[in-house]
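Peer 1: Following this line, the structures themselves.
Each value in this text was obtained by applying a stated rule to the coordinates, not by laboratory testing. This one's a predicted model, so the numbers in the text were calculated from it and none came from an experiment. Cβ atoms are built from the backbone, for glycine too; each structure is taken alone.
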Structure P
Amino acid sequence: MRDRGSHIIYVGISKNIRSRIDQHLNRRDSSVSTGVAAAMLNADKVASVMWWQHKRFDDTAILEAAEIVAFEILNPVLRSRGNVTERALLHLEDQLLVEELKALFGVGWWKEDHEQAAKMLESVGFSKNSDGKWLLPDGTLWTILVNAPADFEVLSQRLAFAVVNEWQEFGINAEVRQLQGGPFWTNYSTGEYDASSQWWPSSCAVSPDLFHNMESWHQKYIVAEGVSSGNNRERYSTPEISALIDQAVALPPEDPQVVELWTQVLQELVIGLPVIDVVGTSKFVPVNETYWTNFASADNYYEGPWWWWTQFKMMMAEIRPVAQ
């Protein structure tokens with residue numbers, strides 16, 4: 001569970017995730033929700049819930065071992081209080097398993113570390129004033145304006161406020177600017193923004209050949225700020241990224257080198273972090289089977305179920321009329 005400032009506030013294992021969430025956030029009768037425990041969970045402050053699944057979690061000892069690994073990586077404020085078994089500790093001696101679990105939870109990029117962040121800023125000339133606010137190397141107040149959707153993409157809207165809360169807590173003079181769709185996407189296209197929170201299409205519909213997702217990071221698409229652009233609207237690239245893209249696009253999609261080259265592009269983007277993926281969106285996908293059936297679903301996964309995107313042309317060949 002995370003709070004609105006994206007702090008990890010609680011981590012624990014459960015045999016029934018729905019029941020545990022209901023207990024903590026709906027009924028609020030767990031020991032950490034009622035205040036019986038020394039530390040308390042305030043359900044009103046919970047902004048999001050995440051969960052992880054693994055094919056080996058049916059083994060209780062491995063699940064317990066995974067919980068310990070999650071504690072180390074996520075460093076939550078509250079931790080479940082179950083007793084650690086000897087079998088779980090033995091599993092932690094299996095380095096292959098531990099590395100597999102670390103890969104599941106991530107390397108902890110979201111870990112809050114004000115001390116390290118301060119060292120990095122100070123190393124390039126930033127400083128703090130007497131009010132605890134960060135100053136640019138030229139001594140002026142560091143201000144970041146974050147563009148956010150005003151009445152669409154609710155997840156992106158909430159994310160902007162969560163990020164700004166974190167930055168303000170750290171001493172950055174940050175503020176959210178909510179915009180309607182027209183000015184929001186215009187500013188994104190022209191590059192007239194400090195930071196922006198939105199759905200990022202380059203992380204969607206990932207396939208082995210990432211041409212559709214990553215080719216736009218080429219430096220040839222970079223235009224001046226104020227000029228509208230349909231590609232590389234972040235205006236970021238490096239000679240290394242462009243060279244890798246040139247090599248990848250010269251090969252047919254089925255060439256075995258394609259995956260390796262696009263992987264290297266992703267690795268280069270991780271170094272610069274022009275965009276940071278924070279959450280994966282979850283959506284309800286309703287369909288009406290009064291007249292047509294055989295839509296893509298979890299039990300009939302012949303194609304992604306997002307009928308409002310281009311996948312629908314694939315569904316058109318599969319849906320069938322309902323017998324009258």
Structure Q
Amino acid sequence: MKLYGNNHIQVAKTLENIGSLYTTIRKFEEAKQAFHKAIKTKKAILGKKHSEIISCLTNLGFLYENMGEFANSFKYYERSLALSKEIYGDDNTLVGTALNNLGNLHNSTGNYQKAIECFEQACQIKKKIHGQNHSDVATTINNLGLAYFKKKDYSKAMQYFNEAYNIRKEINGENHSTVILSLNNIGGVYQELKNYEKALEVFEKAYQITNAIYGKNRAKLIDCFKNLGSIYTSLKNREKAFSCYKEMVRFSEEIHGMEHVDTAQAYYNFGLFYIAFGENSKALEFLQKAYTIFLKFFSITHPNVVNCSFHIGQISKSMGILKAKK
């Protein structure tokens with residue numbers, strides 16, 4: 001900043017990078033300050049209607065989405081979409097990306113039909129630009145599958161998940177991270193349809209590919225153990241489910257430490273395992289650990305906090321505890 005002075009585009013870009021880093025490590029207030037300084041600087045230098053403003057708007061939308069402040073997130077994503085259209089017209093990659101971001105947010109807030117509309121528009125734009133067999137097209141098709149999955153239209157979800165899987169496999173080959181994502185989504189549909197043996201087969205395939213690609217990189221195995229633990233729970237195989245969830249928690253603690261939001265998610269999932277097998281005391285122990293950590297990162301209205309609080313309340317009632325932890 002001493003080199004350029006405060007009102008320089010390079011300073012604004014550096015502030016934006018700092019904001020992205022703070023978002024990644026979940027220091028949200030610091031991220032907010034950096035992004036707002038970045039956008040203020042860019043507007044002072046370039047004006048309000050410049051392509052450089054789009055990334056700031058998108059980053060602010062993503063930040064507020066992570067914070068669980070969805071109204072603010074919508075505001076910035078919608079501004080990003082409007083500015084992208086104004087500068088580039090309707091058929092541009094940035095417009096497709098903005099629609100995709102809005103679709104993800106609608107999906108997170110339960111407006112699945114609106115999410116589907118956004119993803120369909122994004123998909124049309126991306127196919128027009130890239131053709132059918134492109135990673136961006138596969139991502140949007142996969143997102144359509146996620147919206148239908150949340151809408152509980154499992155037939156449509158499977159259709160789109162398989163389409164995304166086939167594109168990704170054709171582009172990248174079988175041993176690729178995006179193929180693993182598709183397999184996990186397909187396995188999730190089989191699980192919801194109570195076809196547990198097929199779900200297990202797909203989740204095990206995802207685990208094998210993950211092992212082949214990443215080897216001893218334990219961070220990449222956490223989701224695999226979560227999915228396998230979930231399916232073994234559905235199969236009422238407590239021993240195997242416990243083994244998977246135990247590894248999930250152990251890896252999370254080793255990689256992230258015991259006060260990280262991802263570790264809290266692992267505790268939450270372990271708590272759900274104990275609920276499934278009627279072990280309420282252990283469930284309460286892990287859910288309360290998760291709740292305490294979640295509150296350090298999120299407001300009390302964030303879905304992670306709300307879900308955790310709900311289960312704590314239900315268990316507390318069933319155990320005759322008069323006052324659940326709040």
Structure R
Amino acid sequence: MTASVTAQPTVKGWLPIDLDFAALPPKVDWLYFGAEPLAEPFFDQTVERLRNTNPDIQHATTGLMVIRELARMMPSAPPAGLIFHVSRCGSTLLSNAMRLAERTTVVSEAQPFSAIFPLGGSSGPPLAALLSAGDRKMLLDALASLFQSYAGHGANRLVIKFPSWNILFLELVHLIWPTTPCLIVIRDPVHVMVSNLLKPGGWVRMKQSVYARHLSGATAGASDAGMGVEEYCARTLGQFYTSAARGFALNCRVVNYDDLSVDLARGVAGFFGLEFGRANAESLHTVFQIYSKDPTMARRHEDDRSRKREEANRLDIEALERWTSEPYNLLKRLSWR
């Protein structure tokens with residue numbers, strides 16, 4: 001338990017860590033980062049580190065419009081790149097690699113970005129569901145400005161990696177940032193499903209929530225509670241891969257897990273307009289040898305494809321193939337090599 005100190009957020013060093021649209025009026029939780037880099041694989045891991053290492057860390061709670069007010073005082077530019085993915089597919093490995101690029105900030109699965117895209121329509125938090133296209137653009141632009149410039153050294157190039165379920169809103173994000181290069185990371189859906197059954201991701205845990213029907217694409221008359229977890233995963237992954245296929249039509253590039261390599265990471269950096277520089281050449285190789293989700297960067301990467309194939313033999317994958325085979329096979333043919 002930390003004894004953080006309440007303060008007023010300013011343009012230097014402060015970032016929003018949580019947007020709560022269920023509150024009336026909506027509220028924003030802030031934390032003082034100073035010049036600390038977002039060094040961990042996920043944004044919430046950086047938040048946890050700061051809270052654990054600094055018992056007196058400053059925090060604040062404000063209304064929603066403070067995001068806009070602070071962003072107006074900062075340089076404004078669209079992100080350098082966007083990363084969408086289908087879950088457990090190597091997207092975190094790529095976002096870790098992009099952190100090595102010069103003057104680049106990578107924000108990975110930060111709640112404030114995904115909170116703007118509520119699931120469930122009218123069953124979601126009411127004010128978030130009613131946000132207009134203009135409000136969403138304003139908030140996304142403002143968040144981008146804050147994350148680009150919070151450290152006080154001028155605007156960094158920003159790469160945003162969204163949570164897997166945000167791929168359902170890829171077309172909406174493209175309307176807001178139509179010129180920003182967009183990457184979609186995919187993997188054999190059997191391997192993705194096995195991984196999420198062994199260790200359920202956030203979208204799998206949402207099965208018991210009001211958002212399950214939106215994720216799985218089930219009809220209004222379907223019973224989400226009665227749907228088996230394998231059927232739910234199959235349907236939801238079908239939604240993810242279908243959205244990814246539509247993204248390719250928006251000039252997004254597709255990367256398959258099986259093709260991930262140091263050379264491909266260099267290509268992604270070039271696609272985003274980033275440069276690694278000579279000093280980080282060796283570090284890029286190291287990133288590919290480490291388990292991507294480990295915030296300590298100590299655990300070695302292990303190729304789990306054979307184990308996932310063995311686990312898949314225990315599943316009835318007929319439903320998975322029914323929902324995912326067409327969009328996945330299309331994306332696989334079009335993927336970047």
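Peer 1: Identify the structure, out of P, Q, R, from whose coordinates helix-only ellipticity at 222 nm (-39500 (n - 2.57) for each DSSP H run of 4 or more, over all residues; to 500) was calculated to give -10000.
Peer 2: The value was obtained from structure P.
Peer 1: So, one more: Comparing structures P, Q, R by distance in nm of label points 7 Å out along Cα→Cβ at positions 113 and 153, which one has the largest value?
Peer 2: Looking at the calculated values, the largest one is P.
Peer 1: Taking 151 as the value of volume of the Cα convex hull per residue in Å³ derived from one of the structures shown (P, Q, R), identify that structure.
Peer 2: Computing volume of the Cα convex hull per residue in Å³ on every structure in P, Q, R gives 151 only for Q.
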